[in-house]
Structure 1
Amino acid sequence: MSLIEIRNLSYIYSKDTNCPKTALSNINIDIYDNEIIGIIGHTGSGKSTLVQHFNGLLKPTSGGIYINGLDIWKNPKKIRDIRFKVGLVFQYPEYQIFEDTVYKDIAFGPCNMNLGPNEIQNRVIESIRMVGLPFSILDKSPFELSGGEKRKVAIAGVMAMKPNVIVLDEPTAGLDPLSRKNFIENLKTYHSREKNTIVIVSHNMEDIVEISDRVLVMNNGRVEMFDRTKDIFSNGDVLMRIGLDVPKITKIMFKLSNEGYRVKRDVFSVKDGAEEILNLFRCDGGLND
């Protein structure tokens, strides 16, 4: 059985006004336990609107969302319980940060789960370590932090609740390349340890390739494709047609192949690309005869 089932989901902003806007149209997807799902799409494709339905921040205009087979809107008074199971980190972390210290901000969710003080403290420390921030930051005001640090604090706050599903909307935005790499590695470690499900929305194709088991491609409020990561990026022509891109290393492989070098075209990671280029030198330059 699917962990998250989306059935015939549609959502219309300003539905009862003179200017309604359809953001999602007839979405049907299944997400399974212990998966990492990447979501990509051009600006305005419906990515953020979709993930805000996963924990009930938005209510469908029509259709349903099911967690472990249960309709999350069957009892609206219990929607708060869903938010302990499905944690969402917004694209703009300042929307989630409000306490006067980083410690209190990260501890807010666990406190509302009625956990003991020792367990709360352990979760705060574990989460701050997982996102790669120093313990010295815990006594600071979150509003004194950089944009990247605020984002990590918001992520730590959701991690501290240990949800079954964690949804991250543009988690590496504003991070330098090294910080981005470290964050992705930490996220993989977190996923491996917690055995939970992660949904990551990103414009960074390298991040999506690096971490995702499957990729959902959104286009104009609809599902364009939903398949294994390798299969999605093998359809580079489709992605580019709808205004998306392929990883930079894939572009390099395409160019080398078009110029006559014997390299694979379906290369999506820097590691595999480096191996292909090294093979050129092992094969007398790798040019086709």
Structure 2
Amino acid sequence: MTINKLAIIGGSGLYDVEEFKDRELLDLNTPWGKPSDQILKTKFNNKEIFFLPRHGRGHHISPTNINFRANIDALKQLGISDIVSVSAVGSLKEDLPPGKFIIIDQFIDRTFARKKTFFDEEIVAHVSMAYPTSVGLMNACEEAIKKEKIEYQRGGTYVVMEGPQFSTLAESNLYRSWKADVIGMTNMPEAKLAREAEIRYASVSMVTDYDCWHPDHENVDVQQVIKVLLSNAVKAKNMIKNLIEIFENHIDPKDPTNNCLDVAIITDPKKRTNKTKEKLKTIAGRVLDQ
């Protein structure tokens, strides 16, 4: 019987869920280094849940320096089957004001200084990213958001920029011309690595500002963003509690993530050394041991 385990990756403004009282902090190591911080293992209404603050507690890791590979490997070690990312973003559309949530279904990856794959030595794998988020998890997120009566949009494209600087006006207008919905700095390569690890992934973006294209937000200010972040974080914590209760009701046994490595690894088995297979055992042991 498959055991489904949910992890929440919290972005800017979401470093803990204080209502989780049954707490154990796990200190994990991976072949890629250490994750962003200790992973919180807890129970809520007798359901197990894991929480990882992407930027570390106290927000001390810049987007470029997040060890995305270690984060995903550590969660996979814990048997995580499903990840919901909760992230702060800027809006690229007038009808997505600060405070609104967007359930993301597409990404445009504009990052350039990050390690984006587990398969960068000896063993080569090409996973499909056509549909990068899990429909079942998106359904669960939508139900959890609706229960809180949070204003939201189902479906949207998230432009992932390198950061840590905010956009220039020219960049912001370029992304708007692409009909993208929001802009942020962290969901890539996170979503790609989750897919390589065969972990279902969903992303809930919380709008904090209009980015610099909007005349009222010409200079995106961190203090202004933090004010909205705190309000969004309260709503996000309530959404997470709802999600814990219902996410298993939406698991799709035919989700393409479940066994995507079956058709992704192209390298001749004779070229796969034991050293590399050992490094990848958490991520790809299911297929490499066959």
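Where a number appears in this text, it was derived from the coordinates with a stated rule and is not lab data. In this text, all values refer to a predicted model and were calculated from it rather than measured experimentally. Cβ atoms are built from the backbone, for glycine too; each structure is taken alone.
Which structure, out of 1, 2, was helix-only ellipticity at 222 nm (-39500 (n - 2.57) for each DSSP H run of 4 or more, over all residues; to 500) calculated from, if the result is -11500? Label of the source structure: 1.
If relative contact order in percent (Cα under 8 Å, 6 or more apart) comes out at 20 when worked out from the coordinates, which of 1, 2 was used? Before the final figure, lay out the partial values.
Working: 1: 20; 2: 25.
The structure behind it is 1.
Comparing Cα Rg over 2.2 N^0.38 Å across structures 1, 2, the highest figure is found for 1. Source structure of the calculated read-out (FRET efficiency 1/(1 + (r/R0)^6) of positions 97 and 121 (r between Cβ atoms, R0 = 35 Å, to 0.05), 0.95) within 1, 2: 1.
Given a value of 20.8 for mean count of other Cβ atoms within 10 Å over residues 153-160, point me to the structure among 1, 2 it was derived from. Only one of 1, 2 returns 20.8 for mean count of other Cβ atoms within 10 Å over residues 153-160, namely 2.
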